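Scrolling down, you'll hit the structures one after another.
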Structure I
Amino acid sequence: MNQLTMQMDYFHRFDTEFETYISALDGVDQVEQKPNGIHITYDPNKISIHRILLEIKLFLGLLKTPSLIGFDKHFQKASGQTSVIIEDACCEYCVKSVVEDLILIDGIEKVSVAFQDDTFFQVSIQVMYDSNLFYDKKVKELVEKLFSD
């Protein structure tokens, strides 16, 4: 079983209806609210992270609204960490969209975002990655490319 913790904007507490819906998905073993977000234990052979994210967004009515602000795949192997500073990130939707792209990339294991202020002129993205698949420069190039798309 794998574990995934997601931090989502617009979502601070879930109710039993949400828990029942997500828990009923084939491959989801457990859903619980933690101080740092929604924590899900799942079988990656039965359900993907992409499907979990889509089902959560579907339930919350956020399919067309980027809303993921951080995640942790609870990686247990060798990892590296880097910080990417984005000057003038445009808006919060651009930042959340990049985080939603990063969660789907194998080897990107944990992402957290810090804003200098509410203007999005300096966004710091902390990325933990599988050092067997990535290195600092490659991660920075990937994040910068996602912001330019």
Structure II
Amino acid sequence: MSAKTSADVVIDGKVYTLSGYEGEEYLQKVAAYINNKIAEFEAIENCKHLPLNMKGTLIQLNIADDYFKAKDRVDKLERDLELKEKEIYDLKHDLISNQIKTETAETRAKELEAENKELLLNKTRLEATLEDKLLDGMKKKK
């Protein structure tokens, strides 16, 4: 586990000391996010005249909205990742199955080629034998 760190940050013009197990850079990033949310809210003309506690609640709601939208995106991406991993698994399975079929077909093709050579050799022998017999039969008739 990391050591606990502290960082002085400025949020809405006030200095706060934040501490946590994250680095100072991360704590500054969190403070910058909060400051950006406050600035976005202050830029809306209708919100400038709201009571401070209402502004705080609305900013909190905006931050919660960002969180849930980000969480939904993460959940969707995780589902997409699971689907892609399943698809990859299925494709790998198909690839292996096709490789086995290809190897079997290549082996069978080699067997058939050898059988074909043997049959052609036998055909040639039989043709030669037939030719010899025909020639012998013609010689005997003369």
Structure III
Amino acid sequence: MNVSSRPAASPVPVPVPLRRRIAVPVGLLAAVAGAFAYVGAVDPNEPGHYPVCPLYQLTGLYCPGCGGLRSAHAFVHGDLPGALRDNAPAVLAYLGFGVLWTFWLARAARGRPVRIGLGTAQAWALGAALLVFTVVRNLPFGGWLHP
């Protein structure tokens, strides 16, 4: 029998161990947890621990991220009203991260790919919401949104 007439054997896929499939999501969670632990331990309300927002320092205007560290500090200490007062969109981002991370971990543990992305309309809506938040918090009647 001629060797070239045999069909080529297809390689058998080797299953990836669970610890390798979940290594990246678990590593990212460890990094985020470390950052939150640091912010929880080092109070951003005390001057000198963190740099001042460059936009606020130069213009006196609050950016959409201003108050984010104070919000994270309050969130770590279980003060949800304080966290929302300091930066409500940041709290929504923390919760969104938790949901997306759980989804990612579940998919990775099952060996399924994860494709999370914003469509054009969602990206524009998110950008518009952050822009409105930024403008309102810098207007005289938006003082309740100041960090």
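Using the calculated result 10.0 for mean count of other Cβ atoms within 10 Å over residues 99-106, pick out the matching structure from I, II, III.
II
Which of I, II, III yields -9000 for helix-only ellipticity at 222 nm (-39500 (n - 2.57) for each DSSP H run of 4 or more, over all residues; to 500), as computed?
Structure I accounts for this read-out.
Work out which structure the value 4.3 belongs to, where mean projected area of the Cα convex hull in nm², for residues 51-114 alone was derived from one of I, II, III. Don't jump to the answer; show the numbers that get you there.
Details: I: 5.0; II: 4.3; III: 5.7.
Label of the source structure: II.
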At a computed -0.67, -0.77, -1.19 (log10 I(q)/I(0) by the Debye sum over Cα atoms at q = 0.14, 0.15, 0.19 Å⁻¹), which of I, II, III: I
If FRET efficiency 1/(1 + (r/R0)^6) of positions 43 and 91 (r between Cβ atoms, R0 = 41 Å, to 0.05) is computed and equals 0.25, the structure in I, II, III: II
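Taken together, the values in this text are just the output of simple stated rules run on the coordinates, not laboratory data. Note that the structure is a prediction, hence the values are computed from the model and not measured. Cβ atoms are built from the backbone, for glycine too; each structure is taken alone.
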